[in-house]
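**Student:** Structures incoming, each one as C-alpha cells.
Every number here is computed from the coordinates shown, using simple stated rules; none is lab data. Worth saying up front: this structure is predicted, and the values here are computed from it rather than measured. Cβ atoms are built from the backbone, for glycine too; each structure is taken alone.
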Structure P
Amino acid sequence: MRFIAILILFLPNFLTAISNAQDAHTAKLIEGAKKEASLVWYTSTSVEDITRLFAAFNKRYPFIKTEYFNAGSARLYNRILNESRVGKVFFDLIAVRGVETQQLINGGFLQPYLSPESAAYPQGFKDTKGYWVDYFDAYNILAYNTKLVAKDQAPKSWEDLLDPRWKSKIAMDEEMYSWYAAMTVAWGKERAQRYMKALAKQDIQLRHGQSLIAQLLAAGEFHMGVALAHRIEKMKEQGAPVEWVTTFDPITASLHPIAVAAKALHPNAAKLFIDFVLSKEGQQLVLAIGRTPSRPGIDTKMQAKNLKLFPIPPELGEQYNQYQKEFREIFRQ
C-alpha cells in the first residue's frame, strides 16, 4: 500500500517529465526541418495513401516540401542500389517490405532512429536496434465466397484445407514466399514441409496477386483463397459475398516498416514524418485509408477478433532465395 501511495504521488511528475522530453525532442526536429525544408519518400505504398498521409503531415508542418517516388519494393531496392553505385542518395525515408528493409540494413543504407512513439509498439513490430518500426500490417487470411461455402462449413484451421472436398477449390498467390517462410519458422521446418506438400496435392489454383484473388473469389471463380484481411473487409462493406476465417493459427502478418536513410539529406524532416505516422493521429489516418495500423488500440474492431498473429520477421530475407526455391518446388510441380 505504501508503494502504491508513493507511485500515485510521483506518477504525475513522471508523466510530465516524459511529456516535456517529447516536446523538446519534437522542437529540435522542427528547428532542423525548417532549415531542410524538404522530404523525399521512397515507398511501395499506393499513390492515394501517400497523398492522404502527406496532406495531413503538410497541414501540421507546412514548411516542409514533400516529394515521393512510388514503386514496388524490389524495384525501389534496386533503384537505391543503382543510385549508390554512382555516389548519389536521393531518398530520406523508405517504406518497403520487410525483406527489402533487411537487405537495406545489411547494405548500410539505413540509420537507427528511436522514435518516442515506438514505445507503444509490441515486440516483433519494431526492430530491436531501432532501424525500423512497422506502420501498417497486411494479414494473410483464408477468405471464402459465402454463396459457395456456408459459414458453418468453412475451414477453421490450416489443416482443414487438406479435406478432399476442397481439392481444386483453393486459390493462392503464386509468389507467397514470405508466407511460406513465416509458416516454416512458426511451425518448424519438418511440420511445415509436411503440410505444404499435402496442401500442394489439393491442386491449389495459383494466380498473380492477392488483390486479383480477392476479386475472382467474389466473382465465384474459387470457393476459397488466401487473401488480405483489410481487402476482404472492404469488399464486405461494399456488399461482396465474401468472408474470412479468424481462427487460423498462425495468421501471418506482412509488415510494412518505415525507416530513415543512412545518408538522408533531410533527416530531421524524415524523423518528424516517422513520429507523425506512428502517433495515434497518424495511425488513425492509416485506419481511415483502409489499412490495418500496427499500433495497439487503434483498430479495435480487428483487435477484438483476438487473432493469433505471427509478424513475418524481416530477417527471413537472409534466406529468401532458399524459401522461394522451396515454395516453387512444392507448388509448381
Structure Q
Amino acid sequence: MRAWMLPAGSDGFDKLYMEDLPEPELGPGEVLIAPKAWSINYRDFAVASGHYFGGALQQPAIPLSDGAGEVIAVGEGVSSVVVGDRVQGSFFLDWIDGPHMMGRALGDGHGPGMLAEKVVLPEQAVVKVASSLDLSQAACMPCAGVTAWNALTKGRPVKAGDKVLVLGTGGVSMIALLLAKAMGAEVIATSSSDEKLERVKNMGADHVINYKDTPEWGAAIKEKFGGADKVVEVGGVGTLQQSMQALANEGEIALIGVLSQGEPPSPHALMMTGGSIRGIFVGSVQMARDLNAFVDEHKIEPPIGGRFAFDNAPGAYGHAWGPDSFAKTVIEL
C-alpha cells in the first residue's frame, strides 16, 4: 500500500515522501480502514517540523490525525462496525468518554498516522461519520471539529443568545462559527483580511473585526457588543490578553492554540469579569459521536477551502500553510 511518510528528524513538511509499505496486519479488536479523504491541522506542521510535544520524530512515521473512509475488514471480537461502514478515526485512541485524558494520539509518530491507503485502528478509536457528510467533509471533523465542539459544549456550554468570539479563519474557528450559529449564538469573528471576513459573513457571522485595523480588538468587542460569553482562543499567548479584554462577565476562554507568541498576559482582566480560561486538547470519542449527531441534526457542512489529490499531499500542506488558506484543506484519493 502507498503511504506518505516523514523521516526521522524531520524539520519541515518539505521532507514528505511517498513509500510503498507492506499490507497492514489486522489483529483481534482492530479495524482495517481504507481512508478516502484527509484534512490538515496546524498540529501537523508542528509534527513535521519537529516542534510537537516530545520534539523531532525518532523514526519515520505516517503523518496526519484526520482521515475518513470505509471499513474493509474487522478483527476478531469487533462488533461496533462492519465492512462497508463509513468511519473516521478518533484523535485520541483511548479517551472514550469522561474527564480530560491524555494518551495515544494519531499522527504524532507514536500512534498510527492516517495519510495512507490503509490504516489499522483499535475498535474503540473508530467513529461512524455523520451520515449527512461526504467523506471529504467528514475528514475535517476528528481534530478541528471535535476541538470546536469541546470548546463550545464543555465548561461553560454555549446557549441561545450567547455571544461567541472566534479568532481567525482556520478550521477550528470556522467549524465553531457554524456550530455556534446552530446553537442560537451571536458570533463575532476576527481576521486580518477583509476578503476573508466577507466569506465569514457569508457563513453567518453576525459581526466581523479586522484586527490589523483595530489592534485593540478585545476592548472594541467589549465596548461594541458587551463582550463575548465564549472565546474560541486559537492564537495562544500572543492573543490571550486581547481575548481576556473581550470577555463578558463570567465568560469563558476555551484555550486551544499556540499560533502566536508574545509575553504572558496579566490575569487582572479575568478578575474584572469573573471570567475563566479552560484548556482544550481536542476531545473524546464520545464528543466525536455527539458532534456528528449534532451535525446531522442541523445539516452543518464544514467549509473546505482547498482540495488536493492524494498524490499531491505536499501541495496540500503548502496551501494550508500559505496566505490563501481558509477553513480546512483536504486531501482526496
Structure R
Amino acid sequence: MTKVKYLIIRFSSIGDIVLTTPVIRCLKQQVEDVEVHYLTKPAFASILLSNPYIDKVLTLKEDFLETISEIKEERYDYIIDLHNNLRTKRVKNRIGILSFKFNKLNVEKWLLVNFKINKLPNVHIVDRYLETVKIFDVKNDNKGLDYFIPPADEVDIKNLPEFLQSGYVGFVIGAKHFTKKLPTKKIIEIINKINYPVVLLGGKEDVEEAEQVITDCKTKNVFNSCGKFNINQSASLVKKAKVIITNDTGLMHIASAFQKPIISLWGNTVPEFGMYPYVKNELSEIVEVKNLKCRPCTKIGFKQCPKKHFSCMNDLDINLITKHINKYWKEKQMK
C-alpha cells in the first residue's frame, strides 16, 4: 500500500517547533500507513533529526525555487502549515495541494496587546496546533511534548564541575528579546537567596551577562554553560536539572518535554497567549506581575521597555520565586 505523505511546516522558533511535536507523534501513530516530513529553517533542523516520528527533515534553501523543487519531488498528499505566514503561503501556492493551516488568532492577540481586551480561548497552543489535523481523526494522546537528544549530545554529568554532580538548579537567563529577560540584578538576588548549585543556561549572546552573575554572586557554586554547549547539549543539561527557572523562551518548552518542575518568569508576554509550560499543574509555577496596565505590550518582545520602567520584570516577587525553588528541590530530594 502506498503511504500517505504529510509535510509539516514550521520555520521557527525552537520553542514553537518543540510545541508542534505532539502533532508529529499523533499523526505518525494514529494515521495508518503515513509518512511524516518536516520543513524548517536549517538552524532548527538539529532539534528534529533524532525525532523517531519524523521520516525526513527538509530545510529551506537560499534559493526558494530549489526548496519548491525538492517538495514537488516528494509528491506529498497534504501540507500541514503550523506557521501560517507569507512564506508558507508562497510554498503552498507553488505546490498546489490540499493544505491545512494553523489559526494564529492574530486579531485576538492584537486586541489583548493594544486594548487589553482578552478574546483569546483558554486553550494551550499545543491543542490549537492539533486542531489543524483533527480532520484526519487525530486526537491529543496527552503524552506531552517530545525532545530527542542525539546520544553524542548527551552531557555526562561526571564531566561537569564536582559541585553540580549531586544535582543543580537550571537557570535560563537568555531570551530572544530584552523585555522577556529577567534583569541581571534579579538573577543575582535569587541565586544569593538559595543554597543550591546553579547552572546558567543560554546562548553565546548571554556569556557576558552570565560572567557578571558569577562575579557578583556570593556563592561560588554557579556554572556558566552559556555559549559552551549546542542546543541539544543544553537540552541535556535541562533534562538533568532538578528544577528549571526560566524566562518565556525555547528552553522552557524543552523543560516541559522532559516534564521538569518549572518556575516560569513572565515579562512583557502573558500566559494567556497559550504558550505557558505544557506540563501538569503540579510541575508548573507561573510568576508574573498581575494587573499591570501595560501588560502585554507586545506578543513577541522589544529591545527595551516602551514605558522605561520595566515593571513587569523588575517587580517580580523574588521571595515567591525562591519559595517555589525550595519546594521543588525538597520534593526532588524526597524521591
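**Student:** Thinking of P, Q, R, which structure, once distance in nm of label points 7 Å out along Cα→Cβ at positions 61 and 293 is computed, gives back 3.3?
**Tutor:** Clearly, the read-out refers to Q.
**Student:** Out of P, Q, R, choose the structure whose coordinates give helix-only ellipticity at 222 nm (-39500 (n - 2.57) for each DSSP H run of 4 or more, over all residues; to 500) equal to -9500 when calculated.
**Tutor:** R
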